[in-house]
Structure I
Amino acid sequence: MSMCVLDAGDAAFTVEFGDAIDPDLLAAVNALDVGIARLQAEGGLPGVIETMPTFRSLTVFFDPLQTGREILLEALRPLFAASGHSGGDNGRLWHLPVCYEGIFAPDLAETARSLGVSKDEIVALHSGSDYLVYMLGFLPGFPFMGDLPKALRLPRRPEPRLRVPPGSVAIATGLTAIYPWESPGGWHLLGRCPVTLFDAGRESPSLLAAGDRVRFDPVSMAEYERLELALKTGEIEPQQWLTRPKAEDAEVLR
């Protein structure tokens, strides 16, 4: 796996592992990010302010009054070697409910026509795969997930919507996503998920994290409304849809 380090001003640098959306690149990014967090927790990496992971790179922000680029790169050298051999799937697995009916699926019929299949086939294809969360971005808690089945791949809509409702489940190119907030958007809307993806009051505000996997479970509109109400009243919690915790979390539970 190739790797290069790029300057990002006088207080940051970016470690790039490639130029594609690929699970192996994401694994390398996550391995480096976790390694840096561990070094920080052990007090062995003073001056690092935060890290910012993407599909294929990790940017490290630091305080130039406490440390420097070369000092940090030397300290991180063992992690660079380890991140290139970071196989395994240690992410969490979520089964999230999605309603693919009525007003929750405004682009379902058009998408089916464009792809030459039925609406039921679209739902079966979309809900029949596990999707890897590559990164969060665009909006707080917005998960970019892949890899979408090739039979579902379409370019973005020619004209974006001014308002996409929160919870909308969408596809574009080789990715799928859930809009955690109302916002403009140009993806094709296939359904709606009642689970809140971002809550500043939670210990970890973003429900999903890079490296997690998500499977969508179709539900009726009546079931969607029941789940939405139960979530709002606190009768159920989003964690009920977590079906496999991270490896380290599972170890603690043993």
Structure II
Amino acid sequence: MTPKFLAAGDAALVVEYGEIIDAALIDAVQQLDRRLAAAGLNGVVETVPSFRSLMVHYDPLATSSAELIAAIEALDAGAAAASGEVGRRWVLPVCYDAQFAPDLSDVATATGLAADAVTATHAANEFTVAVVGFLPGCPFMAELPAAFDLSRRTTPRTRVPAGSVAVAQKLSVIYPTESPGGWHLIGNCPVPLFDARWDRPALLAPADAVRFKPIDAAEHARILAAARDGSYDPRRECTA
């Protein structure tokens, strides 16, 4: 897959693989991100993956965009195919009860599935974290079947509860904190996704694999209470 190189000011370079959200593009971005991290190229400060591109921040006093482009092309040319590589594996609890799923019936209608089939499909799917952004620790996860290629809500909510599990455009997301949002809410995950006291403050990272484990409201309340008092650590409890 041949990328396009775009300047982003005088200290960043965008390596773009396409213009859509697609599993192959996500994989290409994540492979390049891993290869750059392993290569330790002179002058590279930080890399920021998206669904379809990788932004490479660099020190213009140590390297140039031309040097980086040549190095990235060499990495691509010499790379063995490593499609499907994943990072850590997680099993996250989610409660699909009606109190947490105000959009479940709408999603069922839009997908042509029964409500319980929507949640069963979501829980059975293995997701790959494509990017983390929008909010600290917020994972955008690919990819659901084609029936879930849904537009976002025509009227976004001004307040989406923390932990809300939502779908749109064949993707799923978990809101780590209360915020506005326009995705379709189908459940809630009581697990904290971001804690500044952790060595890696965001629980999930690009290329991580995620599955969801359905739980009832009582178990949701138990985990939420334990997370709040510090006795529930998802870094131990949720690794697969």
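Values quoted throughout were computed directly from the atomic coordinates according to the rules given, and no laboratory measurement underlies them. Please read these numbers as outputs of a predicted model, since none were measured by experiment. Cβ atoms are built from the backbone, for glycine too; each structure is taken alone.
Taking distance in nm of label points 7 Å out along Cα→Cβ at positions 63 and 103 as the criterion, the top-ranked structure out of I, II is I, with the highest value. Out of I, II, which one gives 2.3 for distance in nm of label points 7 Å out along Cα→Cβ at positions 23 and 127 as computed from the coordinates? Of the options listed, only I reproduces it.
Of structures I, II, the largest value of mean count of other Cβ atoms within 10 Å over residues 151-158 belongs to I.
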